[in-house]
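Read-outs throughout are calculated quantities, based only on the coordinates presented, and are distinct from any laboratory measurement. Worth saying up front: this structure is predicted, and the values here are computed from it rather than measured. Cβ atoms are built from the backbone, for glycine too; each structure is taken alone.
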Structure I
Amino acid sequence: MITPVERISIFDIFKIGVGPSSSHTMGPWKAASEFCRQLVKNDILNDVLSISINLFGSLAKTGKGHGTDMAIILGLIGEKADTIDPLEIGPKVQRVKNEKKIRLLEQHEIPFDPAEAIIYNKDIFLSFHPNAISFEVSTAGGKSFRETYYSIGGGFIVKEGSPMRSGRKTSFPYPIDTSADVLKWTGMTGFSVSEIVYRNEISIRPAGIVDQHIRKIWDVMQTCVHLGCHTSGFLPGGLNVKRRAFEINRKLLPEDNSSEVKEWVQQIRSEKYGFSEILKWVSCFALAVNEENAAFGRVVTAPTNGAAGVIPAVLLYLLCFSEFSSFDVVKKFILVAGEIGSIFKKGSTLSAAMGGCQAEIGVSSAMAAAALTECLGGNPEKVLMAAEIAMEHHLGLTCDPVGGLVQIPCIERNSMGAIKAITASMLALESDPRSAKVTLDHVIKTMWETAQDMNSKYKETSDGGLAINIPVNIPDC
């Protein structure tokens, strides 16, 4: 009998939510929701008189620019990141700020002024993880209740006192922790990487549900790209960054009259493009997603919000500029990409506050490279080789968001990560993995060691790099 251990589903890696950050927006949102559930569990929700929230480390330093305060408010009132209408986010948050009152889980109203209740401890880092958030309430009985959570990247949270791993307790038929495990199972069974992953997924939920979830993920990704390519103007936050996907789409597809995603994709597929135009489209797809992400739009964490554009950009590249167009290809791509993201989470980190941008764009590029390689006919060895090549050339990438916003250099990095993923895949497909000197496990180990050695000012604190060399004046960022 297999002893149940912690396992990560691809649907833990791919989460539907809103921007701009999985660790600084979705994580705190989830933590606030979980804290309220603990109040209910302890039967003290209706006894709460006041609440205070302390942010520490990276959450405190770049929380304003990442919308952490907004996420906390939305979590406290019981909104869900995967279902809320993004257009309602601003009004709901503003109502709390104006009224200086909040209804916890829309059940119990207490005084609440975010300017006073949310405290930014920018110079205090807790030892467990750089992204820490503590909630404390006082109750009618004169008692207090306090819990601390850590946002460990990719929308995952861990409560203080719990182990760092946050997967589910289950037993997969083909348990995978490393790339060596992938080769073991594919070698023993003769299955492809995607087939191994699919069999793991259907061991915990029906096949029809797995397919349904994958379709939903892809629908959200496509919708995000389409919306980003058809929205002009400037991004919020104070940097006045102009949206570029709109103009690129208009130049590449001047006769665009699409109102739906499928129609738009079909128009792109029907045109004949050269190498230069295809590169522009890949960049356009990636920019579109992360412009939507920066505008608090609906995105899929892949594996983070800041890197959400790479996977859909590379998958659209495959669907628009090759003979592949079926759901089976999408399914294969998502399965492989999700498993590679899971391996990185187990062996290193998905948190930019822990490992810099190599943990976000680097991982997403490796995920996309591996997935593209399998879809193009690569064997498991070449799939893993593609992931290794992509990450090898992102090692040491810093996270230095200007103004604490997920805009500069984050948005453009998604385009670069997508192009690197395609290049890595092409290299792997034309190589013999038996002659490779570096394995994916080697590069994951190196990534983690690099993360530990990296100076904290390059880990999503806006204390170094571009963040201090680009003159901006954004209050409280």
Structure II
Amino acid sequence: MELYRLSISEAKELLDKRKITAKELLNSIYQRIESVDSKVKAFVTLSKEKAYEMADASQKQIDEGRSLPLHGIPVAIKDNMCTKGIRTTCSSKILADFIPPYESAVTSRLNENGYVLIGKTNLDEFAMGSSTENSGFFTTRNPWDIERIPGGSSGGSAAAVAADECIAALGSDTGGSIRQPAALCGVVGLKPTYGRVSRYGLVAFASSLDQIGPITKNVKDSAILLNIISGKDPFDSTSAPVAVPDFTKVLGNEIEGLKIGIPKEYFIKGMDREIEESVKTAIKKLESLGAIPVEISLPHTEYAVATYYVLATSEASSNLARYDGVKYGFRAAGKDLMEMYMNTRAQGFGAEVKRRIILGTYALSSGYYDAYYKKAQQARTLIKTDFEKAFNSVDMIVTPTSPTAAFKSGEKTEDPLQMYLSDIFTISINLAGIPAISLPCGFTSNNLPIGLQIIGKHFDEESILKAAYAYEQSTDWHKRKPNL
């Protein structure tokens, strides 16, 4: 049996029944990484020594009959979440040698539940991008076709899960950064409601949009991880004091009578024909399971990309002001303080990060604030209101995750606007702060995965998990594996 192919629930059952040990599972994962990661390039840092210590500690407790939900489960963490004593780089030169003195809230919770940290995964620098080509170190490859990108910014996490280089992973999603790479790599990616999961220890990109979530091999594993990372956190004032249900309890429930909204604005000219056909077939499958499709309109969708790129860049320019070479991170030489600041930021940040800082600084500058930032906040309210109105008549909304399958590496690097349009179907969800899940729903003629997005009401992750699970169990798309 190839242990690296297991899901969380499958691995957990074997561990608890003493059919395998935590060390055997971890050995299998590291052997898999050794054999395929030279092609995939999913990891920035491997924490082998720490991982074996964690596996031994997990095994001891399993043997004592004190098994926790993640005991012995090897998980990869996107490299923008702080891990105490383990390098956290954000795939940026400016943080290349940064070792956090504390744990993020999510990794603390995973620790409390016995997980094994195998390493930190590659991303677009500071999570700014849709292809992982903006990493300050190297480009991650799509396991389905290593000539193509895995999506971004959580490209390393999605590629690692797809290539079976971990049992599951965490990513972060500011405008689609969990769902889009999950779709392009043929795995499941869940962006929870804003405030459902603490952002403490997540290196900030755009604080009103960032959210941490799971990237997994199936829907059940996403529910298991969401159970663990959710909940109010005293260190994050934006985390919501909302009760956390057991998300696995709804899996397997009927979806008979559920109304699913099909927004006409998400089936647009220029969208890949194979993607449109696969998503429409998936909607028919949901209908055959008892769901009722309802055509709806989200009229302000066309303003989402512009709104997002004003707000996200504004927040980024503010959040990234702290990287000045004084307290931590990379520092360049300079004859005085001002020159040191300028050299540090010029040499430390990549082109995309600089582009976004400049855009955001401009949008927030005196004389332009009302024309850009304030106007974008007003447009954000309209987009949020569109969803609220839609949810008065439907239980959830179903759309494609991405307008195209994975494109070739280098294909869009010269045209940032084309790259920004990769997130056209995911951005609105972050602006509205609502939850959404992406799961496999087909393949193109080139054997590239296609993602189906299911969007829910605020704090109603249960409904989207229930629908996603019902769809997943009635199809075999999630069982397909790339041939590496």
Query raised in the report: Out of I, II, which structure matches -11000 when helix-only ellipticity at 222 nm (-39500 (n - 2.57) for each DSSP H run of 4 or more, over all residues; to 500) is calculated?
Result: II
Query - If distance in nm of label points 7 Å out along Cα→Cβ at positions 85 and 245 is computed and equals 3.9, the structure in I, II - result: II
**Report entry** Which of I, II leads on mean count of other Cβ atoms within 10 Å over residues 189-196, largest value
**Finding:** II
Requested in this report: Output the label of whichever structure in I, II has the greatest value of mean count of other Cβ atoms within 10 Å over residues 285-292.
Outcome: I
Report task. Work out which structure the value 68, 60, 44 belongs to, where Cα extents along the principal axes in Å was derived from one of I, II. Result -> I
**Report entry** Per FRET efficiency 1/(1 + (r/R0)^6) of positions 205 and 293 (r between Cβ atoms, R0 = 35 Å, to 0.05), the highest-valued of structures I, II
**Finding:** I
Requested in this report: Looking at mean count of other Cβ atoms within 10 Å over residues 133-140, point out which structure of I, II has the largest value.
Outcome: II
Report task. Match the computed value 1.2 of distance in nm of label points 7 Å out along Cα→Cβ at positions 325 and 341 to one of the structures I, II, and report its label. Result -> II
Report summary line: Value 1.9 of distance in nm of label points 7 Å out along Cα→Cβ at positions 373 and 445 was derived from the coordinates of, among I, II, structure I
